[in-house]
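Take a look at the structures below.
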Structure P
Amino acid sequence: MTDNIHNLARTDEVVIVGGGLAGLFCALKLAPRPVTLISAAPLGQGASSAWAQGGIAAAVAEGDTPEAHAADTIAVGGGLVDEAVALGIAREAAPRIHDLLSYGVPFDRDLEGRLAVGREAAHSARRIVHVRGDGAGAAIIAALTEAVRRTPSIRVIEGLIAETLLTENGAVTGLQLREAGNSSARPRLLAARAVVLATGGIGHLYAITTNPLEAVGSGLAIAARAGAVIADPEFVQFHPTAIMAGSDPAPLATEALRGEGATLINGNGEHFMVARHPLAELAPRDIVAPGGFAEIAAGRGAFLDARQALGARFADKFPTVHASCIAAGIDPATQPIPIAPAAHYHMGGIAVDGRGRSSIDGLWAGGEVSSTGAHGANRLASNSLLEAVVYAARIADDIAGRALPSPARLPDAVVTPRGRAPDAAAVKRLRATMSACVGVVRDDDGLVEAVRSFAALEREATSITLRNMATSALLVAASAWRRRESRGAHFRSDHPADISAPARRTMTSFAAVREIADGLSPSPRAARPVIA
């Protein structure tokens, strides 16, 4: 059932924040236990899951195995993948695919009725299940949204954002919520026996991103400010082939295009990835994204060329990408598509264990806001939707098997009684600084500048939304400054080589990154240009 935001009542139910794949799937798996699902946007909108074009990786084809899938995951993760986590997720893939089928997801099938599978970069086998080529995310979210609305134990409240996580003695007591898009609205307090954060990623902290407007790191920020351990925040994956059509966010040209034979060329028609990696276009994203970045920086531009591989078949095989191209005045059957790397997926997030539990009692996290150890320093294509459903199911099982305490008394007053709209100019500067200084290529000067900028913004922000954005940006920038090596998606031009041993994950906190910011001397130096 769906409730109006004005009918919000204090509750001691399980509260899930986020209407993407992890949140919807977890709510369904908890049924018939009462659940309140909070979504900033109407269900089916505002979630990165709905925009996923590639599909879900699963070893369901003859001859493929979970062990091979896990090996591919480990190989691209820059030495930081938790091997037991990767294998566990790969082994749970088939059951979760069947769950999705039971909820009505129309995965593509071959002529014999078996699940059709495609290949994507760095996979050793065809194991990506799709819906009509490039429509998996939208189809999955549509099916789960319909299932959630049919489930009487799930109360859906749309139009609210979680701006503060309330805790007492190291345990969750509830949330402070506010009407989305209305900073001056009266905040509302919601008591909770258990909170599941499934709020998505941080892509919209960057000037160029494939993520929806809602992906500003709000869940990461409120957990960090409440004291949660944060893992690997410096590792941000840049998708190599965002379509450069002047849109914000940028439309995505799925990696499956390259799996079908599309190539990357520069403005001179040169196939530039051949010289960079034996797999060329099908190399891991942390190889392909810098390749395109270098061509653009050199003034040659980067393009995805599907003319020979697909030609007239493009519209039928990849209708979503085709529509984005046509809207931008590009005919991908006859023209190369202008592309650039764009912030796409955050490997870091709230540190969770194998059951999705965070370091705060009563707080679970699933999907992109979490960090399970499955992706390491660089995510394997199409593993994110798989991780989301696997951990959503595990979280539901864990909550169902626990005796949850009664919630503690909520505070008598809200944390921030009056809000202000975020300063549009400050938001633009934050996003520009993230792209210029904490982007595909990083160095000490830029990271120091970013840390100082975000720390000052976090201290001085009068908008809680902007403060939370600055908190997440500071977590990424300070951790990137501290990691003086290049590993996976984290590339530092001043430290271009991996430090081979020991490969270590980052485990940090908001207090720790504030200490880093305080320790960086604010000595004046030449201004660094940022992208407007």
Structure Q
Amino acid sequence: MKFALPAALALLAATPAAAQQAPAPAAAAPAMPPKLVVVISVDQFSADLFAEYRSQFREGFARLMSGAVFPSGYQSHAATETCPGHSTILTGARPARTGIIANDWTDFSAPREDKTVYCAEDESVPGSSSSKYTVSDKHLKVPTLGEWMKAADPESRVVSVAGKDRAAVMMGGHKVDELWWWDGKGFVSYAGRAEPAMVARVNAGITERIAEAQEPMELTPFCQARSRAVPVTPTLSVGDGRFARAAGDVRAFRASPEFDEAILALGAGLATDMKLGQGPHTDLLIVGASATDYVGHSLGTEGSEMCLQMAALDQALGKLFAVLDRTGVDYAVALTADHGGHDLPERNRDHAAPMAARVDPALAASALGKEIAAKLGIAGPTLVGSTAGDVYYDPKLTKAQRAAVEAEAIRRYSAHPQVQAVFTRAQIAATGAPKGPPETWTLLERARQSFDPARSGDLVVALKPRVTPIASPGPGYVATHGSFWDYDRRVPILFWRKGMTGFEQPLSVETVDIAPTLASLIHVPVPVQIDGRCLDLDSGPGSTCK
């Protein structure tokens, strides 16, 4: 695989020479807690993608697969979006507890005209909107692993780097030493934070790289077999791309393997510059690799594009681990995803899924709300929200009007052939804690784990399987996730540490199990009530769960 990036973005070039010459960790099984914990989230890396490509992994993923492999991890809640998913990974808590019930929700009391609230913003900032916002951690209601570590040892350091602000914030939490995300031009942080030399260096390299055109990447025979153009609209097809990019095309850079290389380069550079794990305290490095999600949305989860992305990410992870090996630090890695993903229906129908379809535009809350308002003789939209998920009643409705709107909305949603279920907030709130493994939960139980009474909708709508909530696809947005179904809920969970005994556990676990597992590994107490449990990473007579 030809992977052309300038030296400024190459992971090994981003590493100080002294660190490159340090000895690699010993191969013997470690007896003490690791000095560095590395947590990686691959956005939209479904269990299905992992299963499809695991036989092709040769580098970073191959190393992780020599450790503890949980191929059936679950983002067990219903709101399988980026922000809720990332909020589970290092808190041990489901969205009902973290408060991150979606990427966006409606708050009619928000102090601005725009009542949509973005999960990682401070909506009280004057002049802000949900699309032009000030990044904030204020909506995350619980502490993260990094905060548990700092409570136990204030000298522990937490570094969070991601391609999306919501990924960096939700995994990093409220107390971070460095937190950087991509804003469309470069990596940025909260206002007033000093820019480390490594951030400036990587940003300069990215600017230089985007200014250059990218030649098509070479297809391996495995990827050639997946290369087939699939028409989506009369002017748009996907499936046979090779990530050729015109000079200056930032959007194409973001939805390509180059983006993850840059994110991992920054993580590797900060780890070495800050000498993470090289002192007397245990440190935490968090990396949110976001390109797989942008590739999935723009081009789908199959085709030559995703094949190239998987191979390139495998290589980039291998480079990251090589950098960390050269520091001589004893480090442990956990890798998972914030959610899965669903391919575009035009290709799904070719894969023996005749029910695959794009959502009926009439199911949009605004459209349905207008019809209900006309029938009931009520002024106003009556319903606010999206096509699926949380739907809110217009706050100007009287109690009697709300009851009439609810009855009519439930009737219309329930009668639509693309709707699996519609639940009221009363139904969801009355649902008890789920019992049994996450794949057996009812739809109501899944919805309950995404429910916050102060933020969730008055209704929650679940579309039927294989119905894609994109009525009108276009460049950059042909496929998505966010459903109640297991193709969006199932993600791999991988743990690795030098010298550990590898094994595979096929039974289901949850992403909320990651934080307590890592806390046990580094002997840090869990100071709050959580939903997850410690997973035993020792297949022998011992146990990592104390």
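If log10 I(q)/I(0) by the Debye sum over Cα atoms at q = 0.10, 0.12, 0.15 Å⁻¹, for residues 124-315 alone computes to -0.49, -0.68, -0.97, which of P, Q did it come from?
Q
Between structures P, Q, where is distance in nm of label points 7 Å out along Cα→Cβ at positions 36 and 364 highest?
Evaluating distance in nm of label points 7 Å out along Cα→Cβ at positions 36 and 364 on every structure, the highest lands on Q.
Given 27.4 as the derived value for mean count of other Cβ atoms within 10 Å over residues 380-387, which of the supplied structures P, Q does it correspond to?
The read-out was computed on structure P.
Starting from the value 1.4: which structure in P, Q was distance in nm of label points 7 Å out along Cα→Cβ at positions 132 and 260 calculated from?
Checking each candidate, the match is P.
Given a computed value of 28 for relative contact order in percent (Cα under 8 Å, 6 or more apart), which structure among P, Q does it belong to?
It must be structure Q, since only it matches.
Once Kirkwood radius over Cα pairs in Å, for residues 220-371 alone is calculated for all of P, Q, which comes out largest?
Comparing P, Q by Kirkwood radius over Cα pairs in Å, for residues 220-371 alone, the maximum is at Q.
Each value in this text was obtained by applying a stated rule to the coordinates, not by laboratory testing. Keep in mind the model is a prediction, meaning the values are calculated, not measured. Cβ atoms are built from the backbone, for glycine too; each structure is taken alone.
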